[in-house]
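What follows is calculated from the coordinates using simple rules that are stated; it is not laboratory data. Here the structure is a predicted model, which is why all the values come from computation and not from measurement. Cβ atoms are built from the backbone, for glycine too; each structure is taken alone.
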Structure 1
């Protein structure tokens, strides 16, 4: 029976850890919204705020005075110590981000001799001007008439008319990449540039060390600032660029116009199926420009402008920023699971009921009409990272939502179709047995040789991810534990090995999916016992999920792999009891020790060790592991502040290897989760 905010055991050690848990729960509950949800900001960098301003300038949209003030405040608060801007708060200065912020601030009326812009102006000039800005930067500057289109690598609209069986067809791209380059293809096909005016002339003089008219932009097309290039163009891609440039000079205008109309149709579909938000603000901003070029009075454009505020966060401390993602379903699912771990010791029943009721409303209940034409899998049953309004469900978001919902009163929640959710998960399983994120991978090649975004890696196709695979296996396991009856014959069609052979045989589809998923997960474990993460920093994150995945549908053969993973975690514990991994390891794919222990990573390591405590075949031994867990819990208790929260440290999220994300609520619910598991394991 839960005790409301009172220790369950009188011992001093128990009281200390239990008090820390209670205070952490109270702090987490204070973050809960009235509708029962949680959502923390997903903090990236000011690139999106800058592009938002530039979009408004390009589309001749006035910026309100209060919005202008808030955006400039965002630029002030996101400066690096040297006064410049980077790809994230811990990065080196990026010419890409610094230039876009500089131009955006100038558009808002800030003069180049303003203290906000002096370091940026000097930095840009020191780099030889903006000539070597990465390709995405060249593209944005070209729209602003600050770069010649001849200096931009071609984004041919005609690629969308290639046969679908060709690997380079956009249907095979990772969905974010596909949608970003749809907008770019339309804009490139129009070669739009804003008219030259006094501001553009001034910016041309400020951004380059030579007279603008004398610059050979064609020669500068392959000139990229080396410090910002993580995936340099290879020989094949360079040859493709050269061929595309020749083709672009001799393309058929009538055919191009037809294809541009088709791309506009794709943009409309994306808007109409995402509540006019698009999959992300990165593609959303490009889509706004594309629709404006198509028709400034377009009705879908007006709706998309109004809904773009869904991506915005604003407060007095940090101003107005554009989040790279919204995370209500993701945060709520994890917060629920953390509270479920704490619920035997803290009375959170009413709050859990309310949060589960909210989460139940976030499942997508319908299929997409004509979705296959737009390269979409059936979203029915899935849960999105953001919320049901977003329209793009994700495998691990669906899995974590299921784990949160199945953990308490699963059979009494109205409106949740667990079978449809399981079917969505199976549609995301890849041929190799692992699970993709938004959809399954469509071709064998990763298409990295075609990657035009030099600042990012592994962004061209879906992959099988340790995190997604582990979450999906855990959800399949939880589903089978709660429902012994066979899955309905909705398991039709889209994933390998997912076929409908009648109601009585559908349980075998889950068995087959689990077998293939666990085989893939075993193969991803590295010789030292860890797994590499993709969406978090990095090996600690991946190993937490790897252990979770192997604990699902537990077999004796998994115990040695789990024990090996636990031994790896134990070997990385620091002298103060915490764990700390530096994000540099995301770039090198080798474990890099941090200079200080990190609260979030310590909670991840403890969560994994505590969930795996039933596995005794560990080289370090259970006694050693128990002492390590005690030290880790002690670190969490020492790090906790008086108000029950934990301090902000380095960002713990990442995408495409180079871009760090600060998930604000990670430091709220993961420590609570770890402390709740600790109390249960005493």
Structure 2
């Protein structure tokens, strides 16, 4: 619309007429709002300007936009007509940056100082106010401004949105009206779009940085020129480097002491998985696993390579979790009141606080591994792995590879990439060597060397790997006799037999048999969802008489089998395995109760024993005696039996 037509329309409106139809609808709507607010078209603008702390806060919040927008504003100011100002207003309509001659617009120049408000309420109809309201670009020329003082201006403005679509700011150009050009708006819109694109790129870069930093593995990206373009904090921690100091530097400079890593970088353009390396850097050696992948565009062009790496100790922790290399038992799980047994527990508790090698001696089934796990869990290494190896369970030709590991190609059938041994997997924790008496004589030399030097060399390898572990060995054999017979090295025996703990067999632990039997009854009853199970005295006598060649493991099996045969909650002799009952009966004389004076005394003793065994439970005791509850109550009254006393004294 021609300028004189706009001026006549403005004059008609301020004279009290309706807005002419030729006025653009957004401009007409703004004029009406200005009138309804009581703004006089002839008045000076309301100068609302931020100062002091409030101005600093607005500028600080707008800093990401002003930082990106400033180069674009400088370019615009070089191409627009003279005496123009390029400005940036925040989402609230306050000018936060201006480029150009502050005196260019003469009377209007003070209104474009930083901190001035250009909302519709303060300045009437204007480009900034319309962009804020409509959130689209506008060019307001001359008399389209509601306030007459702005009729000498032409303003072009465009909104700036965040990558999420939030309204952030207004970018615009204020030009003297005679020199205004309609293409100025297009230039402003293009500049605003460029600012938005840069915001999106920075947001993507920030997201990429966050993703890189959140990866649990170390990550290093290297471009085609051999420069490090990305390195996360995990990689910096692994190699003892500062990522910001490494980015932009040649990889040969950063890792100049590690030929092995540089070699895989140069040869790893095709990619590989979990290659194990020893990296020398800053005077120390770090063992890692490395995976390499080329960085490619969608068109298949390669821009570089990205390496992900893990320290071997973190890989070993993962392996240990996967294979269950954790100690479950503590000293609280070692059940027994026999003085000899409790003395061993006391010694083991003291030993656990040290790092000394422990040698557990005991028959099969006495709980040697439970002791080993309890010692580990009470030791300073409790947070490390607990790795167990049964030396008798492996073929002779596999013992060394299991203990010490092997490198790729060490022998026929060796796993690609090699494999760590038990010593490496137990690094930082405890290695439990069970049945140490069965370890082959040829392996004992290598084992002794590792125990002395605290470092291991894999089969087929040449690099010594330091290991910090505690050794707990166990055997059910007479090692001293094996030494005499030449089947076990004397020097290895001395190295292992630092602290000797001899675990007594179950047959020497007296009443612990019944204590353990009740413990297993409670456990299996809980697993099967049954009520508490009690043993009759006849079962207890059988348990005490049996010699228990299989020790605690055999007792557990006997109780478990018996529980599955129960129909109620009383364990009777007929529920026990037939072989066990026969062996127990043959193991000694049947102990009869002391001779009584009368049949009534025998009956009274039977009633008391039943009630004690059933812990005062009338129903259980009646079933065990084969009588009714009423009959049992009558016998209790007849023999004046104190039920409360029996319940308190029950085992």
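Observations on the model:
- Here mean projected area of the Cα convex hull in nm², for residues 447-542 alone is compared for structures 1, 2. The highest value is that of 2.
- Origin of the value 2.9, where distance in nm of label points 7 Å out along Cα→Cβ at positions 47 and 239 was derived from one of 1, 2: 1
- log10 I(q)/I(0) by the Debye sum over Cα atoms at q = 0.09, 0.16, 0.17 Å⁻¹, for residues 367-638 alone derived as -0.63, -1.18, -1.27 - corresponding label from 1, 2: 2
- Which entry (1, 2) yields the derived value 7 for relative contact order in percent (Cα under 8 Å, 6 or more apart): 2
- Value 4.0, calculated as distance in nm of label points 7 Å out along Cα→Cβ at positions 87 and 423, assigned to which of 1, 2: 1
- Which of 1, 2 yields 34.0 [mean projected area of the Cα convex hull in nm², for residues 175-582 alone, calculated]: 2
- Computing helix-only ellipticity at 222 nm (-39500 (n - 2.57) for each DSSP H run of 4 or more, over all residues; to 500) across structures 1, 2 gives -12500 for structure 2.
- Structure (1, 2) behind the derived value 77, 60, 46 of Cα extents along the principal axes in Å: 1
- Which of 1, 2 leads on mean projected area of the Cα convex hull in nm², for residues 167-222 alone, largest value: 2
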